[in-house]
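Since every read-out is calculated from the coordinates, none of them should be taken as a lab result. Because the structure is a prediction, the values reported are computed rather than measured. Cβ atoms are built from the backbone, for glycine too; each structure is taken alone.
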Structure I
């Protein structure tokens, strides 16, 4: 239970998910990608994907994996696409003008980062038991939300400074929540640490509660049937990790793209607000 005396200023997770129907396919144009296991071809930033239709829809949406576009299937803009398309640049007739396009793409990239911060701040406010931390989370979220209402303010924002501010708050919440589980559990495994290289590691069935795996490499790791309660997974690389039967319902700072890149099944318990 979260102790909160403050009005909710963090958008809901529903509002922080991409809705392609309300966007002008910004991710398919603004960002570039390199031919790899995630993308079948090279694409320069600012150039529309060759599979993008004039109506801003993907012509191979139903066969992205088979056509070599795995990266598209795990991407989420955290709602930045509709925010920019509908509210910050609503004049679609102007989108074809090069100066407008460059400005819109820059704003989109920044808003995506800001919305991801809001995603984590919302969880921090829910998970902490400290009213002062709740207040800090809501105050930070309010300032970020205010920025996203103006293209000028987005472009002038100190994104790096905001990242540092949010990072400090998330570290505080992570330490608080994890401590509750570490105190009553087994001594922590020194191999399970922030930034650890755990690619391909066999951890099946282990109770990992309270571990700090922030920024860890878990590519291909076997996490089947693991209890990941209060495990900090902020920025952890979960590509191809096996999460069948794992309990992530109370894991810390997980995002949809992280889990979309992993392997789950019907028994995998996901955090609130994240769909399979």
Structure II
């Protein structure tokens, strides 16, 4: 059943075929949504356009989310192309690589500002720009990680940024609620994405993940995509301001014990 049939979704943050955003795009496509993509920079363009073509997406536009002018421009283009949209997906996060290793207290002022601007404020800026063309019954969705709640070594300033992002979800849900537009986040377990590769020690953490989680299985971009379909469809019509975990149960654990421990 195509539960997103008749809905238009704009997805920000596809980087390559391993991106969580690409998993969401594929799931949306399978469930009948009309799609548009936005990417950042010429390097991403070369990766994103072939993916868009593979599922028949023709709206593929650049946007530097640190620029209010570029955000306003893509909102205008979306209005001219689609009229209105139902779903906006924010799958954007960035911090300088040097901020994602060692001690958090070594975070630079400029690095902190950059991470908060790109990873957090951009969601609010996009919500504001697209608010006039969001249909009632629509949904805003962003991506977070459990490092927002508990310490994940080397995640550092991104953990702080994700905590701010989750707070933004709640405040935006309050603002958009009267317009019957929902705002939610997905907190995914570790997935080998381009963004994750910048976190020092990620490979080791990823290997240990399946040993300690209740379900003993990896999380895939397809898993996240399926949850995104639910959160952006009419099936979740009364769910807003929430962070939904797709992490094989990792977040429920108080003590991490590998499977082979006595």
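Here are the numbers for this structure:
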item: Structure from which 0.95 was derived, FRET efficiency 1/(1 + (r/R0)^6) of positions 28 and 124 (r between Cβ atoms, R0 = 35 Å, to 0.05), options I, II; result: II
item: Comparison of I, II - label where FRET efficiency 1/(1 + (r/R0)^6) of positions 12 and 220 (r between Cβ atoms, R0 = 25 Å, to 0.05) is highest; result: II
item: Relative contact order in percent (Cα under 8 Å, 6 or more apart) derived as 21 - corresponding label from I, II; result: II
item: Label whose coordinates, when P(r) over Cα pairs in 5 Å bins from 0, in percent is calculated, return 1, 6, 13, 18, 20, 18, 12, 7, 3, 1, 0, 0, 0 (choices I, II); result: II
item: With Rg and Dmax of the Cα atoms in Å, for residues 76-139 alone derived as 16.1, 47, matching label from I, II; result: II
item: Origin of the derived value -10000 (helix-only ellipticity at 222 nm (-39500 (n - 2.57) for each DSSP H run of 4 or more, over all residues; to 500); candidates I, II); result: I
item: Highest-scoring label, criterion being distance in nm of label points 7 Å out along Cα→Cβ at positions 20 and 68, among I, II; result: II
item: Mean count of other Cβ atoms within 10 Å over residues 60-67 from the coordinates reads 12.5; which among I, II; result: I
